[in-house]
Structure 1
């Protein structure tokens, strides 16, 4: 394949950073400024200025090739896909050896080729080890070449799936289906997949292929979904057929959304008439029982207990404990704890509840012995146990000792030098990519050295992750750095909340990754949703706020304001406010118990795993940051006020 590219671009690509030796102490201040200028010019579309500065920068700056990546990214987006662009891609891969960036560029060009229906180019790119799997586009390419006249095996695999395919793919599948009636096995597979996914429309669309006799049960199932309990009680599904088994499960689960207890009773009374595969029986029974647990129904424990948990189903075994805990049924809590694997029973959260159950059952001495042992741990449950026996918190800072030779070697590691430069030119997401590549298969001594080096270079978020991976739990200065102290102090004072709580929330939310964005869309240090930020801005009198949530001062200011807001909503109840910051005040209001409940019980029975872990972590982190800031952490138990009953109960 011939390579064609602009002279300047080719010249830049042929400057190979792989041949340059970098030093950790080299002063790159001038190159950083040139990088920033070029980066800004490219972002503004000033291509002549970009190329001029890029050429001046040269190739001896560790991340100079990132500008070439951005330039190619822009070119691939703006230009029709061609062999010439493939040539530029190949040149980039050869000269930079950056597999991650090459992968991104390859997939971008591959998608462009599919969008432009340049199927020969698409097929060529799809052979690359950097290419993405694009089954819909692959089928379109085959059809375009006349190699696909009807539904083949790969097309059937897509056709039976009960999901919305991309428009072009859906049109092709429809065309192939029209060309030749799908095999009857595929038709029934699509119907079964639709039942299992509770998406009747995908079964309804193929009813015309069935005989009147075969069609009627499917139509009945679709109609029955409006009133599942009535149809289930009618006996229409009593015959043990492959279709009836699936329909029975779907309708029972649908019924359970409205009345979990009645659906479970019907399941228990009738499931034995069907020859279920073990997995389908187990998964159905389990889902019904877990739904009762999530909804905190009084019957949840018995439902969970009615199923013999598989050896590897730790989640169900744990939810038995939580169901008993929520009811403060200490006898069944102890029984369920003993059904956990031995190693799990030793985990601090379960050991704490064993001690609490013993305490509530009158076995005070045994409880005190367990609490005393647990109090030696610098964890949420360790702190609660310390409160029970009046012990000091086991908070001590043990600095990480890294191997000097390994540390010296890492300081010269090209990938780490690139990572540092990415941070210094405000492209931290690429810095994290480079740094994290060092974690792969790293031994504990290397992880420890990575944590020390990241701390030395003030890459605090990488230091936190490396220390965690190295299991350096007592390296508190590394794992819990005091970052953005001035901004936190100002915002905390303004909103009348403890700075340590702000640090605790920030450390849990982002681990000090300023630009982080969650899959749900939360942004920045305190992980604010854009709508929440607009709501906060509105409360502060800014009706049309369009600011930047990656800005440190803005994010901390808004997040701290919102903490005060939920504190006021829940009458200064820090536990409920913390839970609200994660799950929202509306959901926390739903989680309030019918009767007042001890806060430690309420926290460990929160239905959402993320929120349950979040509250425990923030409360523990707050104590650690109090120690950092004042050397005198407040007792955790003083913040765990009784959780009030839901209003109207």
Structure 2
């Protein structure tokens, strides 16, 4: 157990106060009864099996932050880092600020934030490895870095920057509420170290001494309805109508004079010319750019190939070119395997990829991975049954022909159903409330549209070449394939148009992402949109054309190259543009602009700067 000093000051101990039965979200503050089977269990802190006698041990605890008192001394950060022995690039608790007004009427409000040990912890539900647990003891949400394999999904879904992905160690860590100190009645280290009395701690919904408010929001704090966080605020000093962040996020906070007077997130418009910034499209998410596109391509190739004969495209059927048909199937399986390897390489600990299936009940990532693996295995088995009679005619003679055909049909239709289903599960993994730029149905239209387009393009390249070599006409074949491409491109284009309009109408971080898209990446964005429109028109023309031979293949190949290049740019933008509902940073700390500067100039090579060089 944690050792209590003999001279420990009184303010370091958690006060004993009466708490209401439920919190403001309707959840019971007492998480279990003392008669419950879980009661009296040891947390085995540092191998000690002792059990605390704290009468409030099974009540939900939380932080209390008085913004009026915080002086940004960073003592809370230092105490947390020292206790948890954190590297310079990590901080379980961080102090940021928002500012507004003009001299001499300038105001700055500091915000100290760590994990809020929420009632509805989205990190716990999102984690595919089940590295998170919400304990009945103090309501602490704890994370085990030894179970984590470093996918970082919890850092996507958390609105408060609480989980910290350590790119050096390859796993996530976070605030543990200092449960070892709580077991002996002490407040967390950050609270005990606070010089100005800004931080406090206790049973949630209980008001510390000399405090007036128990608010759930202050300027800069994300919507508490996302997770129902266990933190309460006080902020009574008057602030300007508009507050801005010191970091590079194009976000400001404006008081709603017509409503309850709360601050709403708005776009901070700066005078920016349209730029290319193609270098900035390169990000840590590059493996996911390729993973998503290759997976969608694999599903699209099989879907088009399997349904070709149903629509009269006998040139791409198994009966016309059985060996090529099987080769394309195995090639598609290989593409899917490469995609899964790329997704594993995105992990901090790729060798632990198998843990991604541990949370099928809650995690969208686990379900996405399971859906893709089911599709890949059904497709692989179907490919084997297609190829076996060609290369090894005697291999399946022990099975009745009708059973072989039935099994093959079951596998084929199973793959046909599970493929698009896996793309839908992929889409659900990106419906994240803390990332408004992704949280839109346009993500689904893009994913499904790309599936159709990539499948038709690849089939056109492979079978178009084969038909030409065989001396057969290809005009009709390309006319048929052009329309899935047109439908897929229109789906994406329509989704992008509606997406942009709705983001601007909603405001907040989503609108800020759209603002970045039209300014910082404005030229790349417009070029992508122009290429999308051109290829829609060109492919629609292809649907009525009569181009034959190598000329037709050359035109198809050129359009395929342009479309795939457009997809790569669009998918890269998808990842680099997202602005999460994060807490404000400071000028250096947790400032994306400074991190980019540090990596460009070599400052990141100095550990004390707190920025890790690009290494993934």
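Data table
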{"quantity": "At a computed 14.6 (mean count of other Cβ atoms within 10 Å over residues 308-315), which of 1, 2", "calculated": "2"}
{"quantity": "Winner on volume of the Cα convex hull per residue in Å³ once structures 1, 2 are ranked, highest first", "calculated": "1"}
{"quantity": "Structure from which 3.9 was derived, distance in nm of label points 7 Å out along Cα→Cβ at positions 100 and 604, options 1, 2", "calculated": "1"}
{"quantity": "Among 1, 2, structure where P(r) over Cα pairs in 5 Å bins from 0, in percent, for residues 60-131 alone as derived comes to 3, 17, 32, 25, 14, 6, 2, 1", "calculated": "1"}
{"quantity": "Which of 1, 2 leads on relative contact order in percent (Cα under 8 Å, 6 or more apart), largest value", "calculated": "2"}
{"quantity": "log10 I(q)/I(0) by the Debye sum over Cα atoms at q = 0.12, 0.18 Å⁻¹, for residues 140-323 alone derived as -0.90, -1.37 - corresponding label from 1, 2", "calculated": "2"}
{"quantity": "Answer label among 1, 2 for the case where helix-only ellipticity at 222 nm (-39500 (n - 2.57) for each DSSP H run of 4 or more, over all residues; to 500), calculated from the coordinates, equals -19000", "calculated": "1"}
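Values in this text are rule-based calculations from the coordinates and carry no lab data. Only a predicted model underlies this, so the values are computations on that prediction, with no experimental measurement involved. Cβ atoms are built from the backbone, for glycine too; each structure is taken alone.
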